[in-house]
Structure 1
Amino acid sequence: MDALRSADAVETGAEVLCLADIGFDTPAALLSRYGLTLHRVPDGAEIPGSYWGAPEAGIIGCDVYACADTPVHSMLHESCHLIVLPPERRAAVHTDATDSVEEEDATCYLQIVLADALPGVGRDRLMADMDAWGYTYRLGSTRAWFEQDAEDARAWLIARNLLPV
């Protein structure tokens, strides 16, 4: 898996679901189940802990930062980076969560699964948004990776009891 964000997606205005479309309450409740806090950043303000810069979500410790125009996939992706980390590593995170291929794969897999917990999102929409934003995978699409090439990521998450039941 080679998941990358494409600056072209931002520049071309790829139509993806943003937090303004679904609100902050349900995502905040979902993240709280994992010990994370979602913070709403005012429109136009710098997003703390954002690796790519606005509108991408940011992470610092157990805190996830996003604004109204933050894509849902970005908020989920950065949140899942924190979820897959053990608490002692999570506390030290500021902006960049991992350099591990296994953790990155698990993060991508988990964000797709957790999308089903957000009304109006779901895995189908999230995978389409990931493709529109410029995530890239060996098999050509997020769905192909998820359905045909992500068994290692799934096994990694199962071994750590991180997949919702």
Structure 2
Amino acid sequence: MKNIHNQSIPEDILANVKAKIVEAIALIKPYSVILTTEERATAVKVGDSGFNFITKVLQYTQTNPEFVPSYLNVADLEIDVKDGDGHPAITTLINQLYNYFDDTKLEARAEAYGAALYYYASVQQAASVNLPGAKAIYDDLKQYFAGRGSKVVAAK
């Protein structure tokens, strides 16, 4: 059985990461907008092409201000454009951090599942030859495979 996830993340490291994330949230929260599920669902979705249009319009408001309507607040547009890019230098790091945790979780679960299947197959075999205690364990574990047939093959 392949096992590339062979050390757990130390609790002090996890506590340190959590503290830094909490700190980062506290720093950014006063400048953030929090949308409800409904607001998010009904918000206008602007892709890259649309955002390029917006950026070009902002440039024109600066080079050709005579066409800016009196009801358009260019300072607010500048703020929206600045934050509308999503701050890729930061979001890339956030995505990388998320992927570290998610990939580790995925691999750890896959390896744990393989090991659990080995144990289950062993208990299944022991129950089939009536070894003491095996049937109770087998009956408890087999519920996780209901509707999948009676044989479970251990993971490779």
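Computed from the coordinates by the stated procedures, all read-outs in this text should not be read as laboratory data. This is a predicted model, so every value here is computed, not measured. Cβ atoms are built from the backbone, for glycine too; each structure is taken alone.
Observations on the structure shown:
- When FRET efficiency 1/(1 + (r/R0)^6) of positions 82 and 138 (r between Cβ atoms, R0 = 25 Å, to 0.05) is computed for each of 1, 2, the largest belongs to: 1
- Set 1, 2, criterion distance in nm of label points 7 Å out along Cα→Cβ at positions 34 and 50: the highest-scoring structure is 2.
- Computed over structures 1, 2, distance in nm of label points 7 Å out along Cα→Cβ at positions 26 and 130 reaches its largest value in 2.
- Label whose coordinates, when helix-only ellipticity at 222 nm (-39500 (n - 2.57) for each DSSP H run of 4 or more, over all residues; to 500) is calculated, return -12500 (choices 1, 2): 1
- Structure responsible for 3.4, with mean projected area of the Cα convex hull in nm², for residues 18-73 alone calculated and labels 1, 2 on offer: 1
- Ranked by Kirkwood radius over Cα pairs in Å, structures 1, 2 are topped by 2, which has the highest value.
- Entry that produces 1.9 once distance in nm of label points 7 Å out along Cα→Cβ at positions 66 and 122 is calculated, selected from 1, 2: 1
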